[in-house]
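Throughout, read-outs are computed from the coordinates displayed, never taken from laboratory work. What you see is a predicted model, and the numbers here were worked out from it, not measured in a lab. Cβ atoms are built from the backbone, for glycine too; each structure is taken alone.
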Structure 1
Amino acid sequence: MDIRQKIKEDILNNQLPRGLPLRQTALSNRYNVSRIPIRDALLSLKADGWLSPHGKAGVMIPDLHWKEAEDLYLMRAELECLLFNMAFDLIGEQEVKQARSFLLELDQKNLPLISRGELNWCFHNALYKVAKRPTLQRVVEGLNAQAVRYLGFQYGPLGHREKSQNQHEVLLSFIERRDKSAALKHLRQHIEEAGVLLTNYLKKIKTE
């Protein structure tokens, strides 16, 4: 796991402070590397939305907010279903086989959260990529990358991992039966259900 991935994993597991500046020297000591790869990793994470500006040149880990979580699932529901609709008739046995292989990897215990997030995207990407719509694909991938920041809640206190896996299996069964209408409906429900659950949870803990 490279430095960028290690920082992301520590963010997901609340091992780094939120709302306070991240010091390159401290991170350099923590990960036992020079400041140059730390600087590059922080710049990359800032560009991807994992970090936000702090002061003149610093960065910090932003608080997770229900409005962002809601925006992400609403956008994902619309754009992923659009992309999936474009891809559906082109999905063959090879794509289903590849998607199912990612599900098997997701069933492993003690996977790092960041790996779960990446494998979850690999599952969906295996089904979407045959649409060959690179611009839309990049946007959808970016939304999924942002949503990974919330996995600590979804796989932690919300306990959504097993249900999500079951929903993935159902989606594949609809694809194998060539039931496009049911597959599209199920994908939207899959995204929206997890999104509503997360949004409501974040609203609750904000008011407590």
Structure 2
Amino acid sequence: MLPDCLSAEDEQRCRRLLAAATARLRSRPAAAAVLVPLCSVRGVPALLYTLRSSRLAGKHKGDVSFPGGKCDPTDQDVVDTALRETREELGLAVPPEQVWGALQPLYDQKKTTVVPILASVGPLDPQSLRPNPDEVDEVFALPLAHLLQSQNQGYTHFCKEGRFSYTLPVFLHGPHRVWGITAVITEFSLQLLVPGTYQPRLVAPKWSRG
């Protein structure tokens, strides 16, 4: 049975596990941060995702992502960046006290450090959000139970110069495929929220940092 990931006890467990890394990451600069919104949709624990606008520049337009972006010089720290970007992209104001902590940082193929920030945003109807159309085409939620089902999990092997380089997870059969760095962050989130029920598929040392 899926644990109650939104219970006070589970929240405190997650906060304790993330406390040391969160304090360290908030005290040093980073290039970018994203918010991992843990929500309840009709009473079911879920993660909230965005579909990046097809009008954006760059190769990641139209991809599934978490709300976030580059750190601004006026941001106090990575948590401030994640919360600001979420307000700008989704019109969703998340109080700082609802932040549980920072997950393991990653860096993308451009060596940009990305810090995922986990926060509980409470009961939510994704259709009630009014995202910025210049940045987001769609908002949707995937229940944790869906993400944990083996038939909805896959992986992709990547090769470089004809040799195996790394493996990344993929989450399937939702409104849109979750892949790339967003799938890696999803994997980190599931390992924290439902320990022992998810078998990681990530074999990519170059994507994560301690």
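A few notes on this one:
- Distance in nm of label points 7 Å out along Cα→Cβ at positions 82 and 98 - highest-scoring structure of 1, 2: 1
- Structures 1, 2 were shown, and distance in nm of label points 7 Å out along Cα→Cβ at positions 130 and 170 at 2.2 was computed from 1.
- FRET efficiency 1/(1 + (r/R0)^6) of positions 162 and 186 (r between Cβ atoms, R0 = 25 Å, to 0.05) from the coordinates reads 0.25; which among 1, 2: 2
- Here helix-only ellipticity at 222 nm (-39500 (n - 2.57) for each DSSP H run of 4 or more, over all residues; to 500) was derived from just one of the structures 1, 2, and that gives -7500; the source is 2.
- FRET efficiency 1/(1 + (r/R0)^6) of positions 34 and 178 (r between Cβ atoms, R0 = 35 Å, to 0.05) - highest-scoring structure of 1, 2: 2
- Which of 1, 2 leads on Kirkwood radius over Cα pairs in Å, for residues 42-153 alone, largest value: 1
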